[in-house]
Structure P
Amino acid sequence: MAKVKFIICILFFVLISCGGDDTVSQEIAKIDLDLQVNRFDREFAEITPIQLSTLKKKYPYLFPKQYADSIWIAKMKDSLQLELLSEVNATFKDFKDESADLELLFKHIAYYFPKYKTPAVVTVISDVKYNDRVILADTLLLIGLDNYLGSSHKFYARIQKYIANGLDREYIISDVASAFAKKVLSQPRDRSFLSQMIYYGKELHIKDKLIPFNTDAQKIGYSQEQMDWAKTSEEQIWRYFIERELLYSTDNKLGPRFLDPAPFSKFQLELVDNESPGKIGRYMGWQIVRAFMKNNDVTLQQLLQIPAEEIFKKANYKPRK
């Protein structure tokens, strides 16, 4: 599988070079990156109580001082914890493919954001805290592997389906890229629906640059069917937003309707709602930002500082038909 991933990465660089972006792909490929990936989840599963002190010295940030050793020793024997460890080990027998993707991601980050210091990567068990499945600090990236066991896994039976659909290993790299994007993006001061859309559009365009080896569906967290629906419905969605004068609205209900993760977007049209994916406003913001970048000579760093209104006016966005 790792060999297949390597071949795909090579093909990716070849395709880019054929498209006229040879210099960028070559520069990224030449970046020397020392990515450290540590399987804390596996190390914790394999130690004995006597070896706990050694693990604590290696990962002091994972052992808060207010918790006595007895807590961790009890956790080693806890039946639920043992089952979590077993299921993670079964799904992630090795982490080679993900490590290769993470290295490629951080090479892209190093190219576009050269001042950023690549963090150490540590895989953990988070007790299925899916809202914190990825935590990116200044020098550390924590990935809760128990949040990526596959959407139909028994651990996710009580989790809403639209959330469980994202709990799959195919979304790990996308989630990490999102965590990084949030570090370099400033929240818009303007409360308009347009500003919020373009904020998420910027985030997704950052992912276009950092993880071009992921599909668009993976970047936004859609299934391929949901992505296909968004593409074929783009003109209708845009017309809906324009006819109802939503772009400059500051109605705080628009976020839950069109921007937040949800089972579907809420057009308040039964047939459309049943077919639509959530976060469709993010998808539309993405297309506006893509149009802006296509029609203007602007770097990724410059894009982050440009106000939403300017992006919208200069994008000359026209929805696909």
Structure Q
Amino acid sequence: MTSNKTRIFIDGQHGTTGLQIQDRLKDRPDIELLELPMADRKDLAKRAEIAGDSDISVLCLPDAAAKELVGALGDSDTVVIDASTAHRVADGWAYGFPELDKQQRQKLHDSTRISNPGCYPTGAIGILRPLIDAGIVRADSTPAVFGVSGYTGGGKELIAVHESPGVEPFGLYGMELTHKHVPEMKKYSGLKHAPFFMPSVGHYAQGMLVIVPITRDIAAKKVEAKDVQQVLEAHYAGEKFVTVRPFADRSWLERDRFLRADRLVDTNSMEIAVYANPAEEQILVVASLDNLGKGASGAAVQTINLKTGVDEATGLAVAEATGLTVA
């Protein structure tokens, strides 16, 4: 980096994700946040100039605007972390999920073009990738992925809808089955075909659950729940942000029955748990995370930390058994 402080420009800092990234960075002595005057924030030349002067630029923009700025930067050695979907599966871009496999941190360390993962894919890939690598789930299968998110995942427009009277308490969407997160789920899970993805939105602000049934039609062999549990535990052993709950854990359930979608709000943690009905050979894996934390702004800050050589948890809240800690 170019000085004692890492110079960071957030393009789109007033959006939902940008605001949260800024909030996580603004008081850090190792970071200098660069800003454009309000009047210049739609001027591509000025945005490209300040981005080029930064050590790291984080793009919290619509896809078209993100592509436009990346094009204007050309071969600049500025590190770009793109939080849009514009470059999630693009060649030459590293995927900003350090826990993906044992090589991913090195890939991120070596790259100047990084795509920040989507919220639903973080949960889906976090479940599927280890199971496919271990030969439990077939790469040529079509897993079902179900999810529910708080309405902040839809940005300012959906936030405004849910802050108005008469809004639906819960809604399925993506009925056309072509959700923009599907390509990255397919690529980084290691699937040959697109998964069957069904998202939904609840009438609450933040938090997310992603659910993947491990059924006979996607299993590579006869699978028991303990096999799934062991593979996930081994994959995430030693990780600070992605942890695996004890098998069939009921301690995190409300009234011993209900798993809250908002339990990890304002953390960068993701917790994965395995449940089963052995009599029917049914296995369920669920991931819990904050759609604006590990699913967005927290993930970007984790990558910034990795790129700048500080502890990955710097400035990020971590869910612990006894509560929350902030490194």
Structure R
Amino acid sequence: MHKVFIDGAHGTTGLRINEYLAGRSDIQILEIDPDKRKDNEARISMIKEADVSILCLPDQASKEIAELAPKDAVLIDTSTAHRTDPGWVYGMPELTPDQREKIRNSTRIANPGCHASGFILLVRPLIDAGLLDRGALLTCFCMTGYSGGGKKMIAGYESDGRPLALDSPGQYALGQSHKHLPEMVQMTGLASAPCFSPVVADFYSGMVMTVPLHSAMLRSGAGINDVKNTLHKRYDAEPLIKVYDEAPEGGTVYSNPMSGSNGMEIYVTGNDERILLIASYDNLGKGASGAAVQNMNIVLGTEETAGLV
């Protein structure tokens, strides 16, 4: 039986990971004394005992505990703290053909950000295939459920007498300094950050990331069918990603159908002049907790989708 310690088990991400692991007969979740949740000595003791520890902490707290942890202790960090750190492996198994092996052999794994997951998985294959130039100036927008904002935002949306504005979608990160942008650039290989417009709306979980492209941005002579073929080639063998060549029935991609799921649905729509790359997934699933469990499974050598919906 594998021992797993969740540091920060009572946050939104940690609670969902607990749910995924609770029914598994091959996993023992190590419980820390509630009075010692902030006691570094007690936390390090748990990390030493565990086969894998998952950090569900604020950035600074993740940095501090990672510095104290033994170098041979396996850490999966769900915060933003280490995603572009060269000493950590980016925890996205589908990133490149050899990324799983890197994750499997690492003791320091940085879980991807939710917005970043959709953007990277849409764009990286096109750059690797030479369809899209690294110098491309991209835009993207993402509609997300409010659970992505953590306990404070959840409480705000679910409170009595909340502001009327929360009944409508809200665009944020207007200063173009969203914390996921660095990994979106580094993990795609783009020379410049995309112009990114995230939008939060009144539903609990789920998200849709959209990257619009003019066909003129692609390699000379390439079009929408080349984009479809490239994404199929990259993801058709992936257990958690499904590529569709057209919009879903009804012609609308809603933001919450993947809520509760750990997969991702990719749609390539549009026409020969303008193309939409669309990724639909759960911000708490493939965008957070589900991704952490997927990485944990790879490290432990168990079925990659074990415990995932």
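In table form, for the structure just shown:
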| quantity | calculated |
| --- | --- |
| Structure (P, Q, R) behind the derived value 5.2 of distance in nm of label points 7 Å out along Cα→Cβ at positions 69 and 293 | P |
| Answer label among P, Q, R for the case where distance in nm of label points 7 Å out along Cα→Cβ at positions 101 and 205, calculated from the coordinates, equals 2.5 | P |
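Each reported figure results from applying straightforward, stated rules to the coordinates on display, with no laboratory input. Fair warning: this is a prediction, and the values are worked out from it, not measured in the lab. Cβ atoms are built from the backbone, for glycine too; each structure is taken alone.
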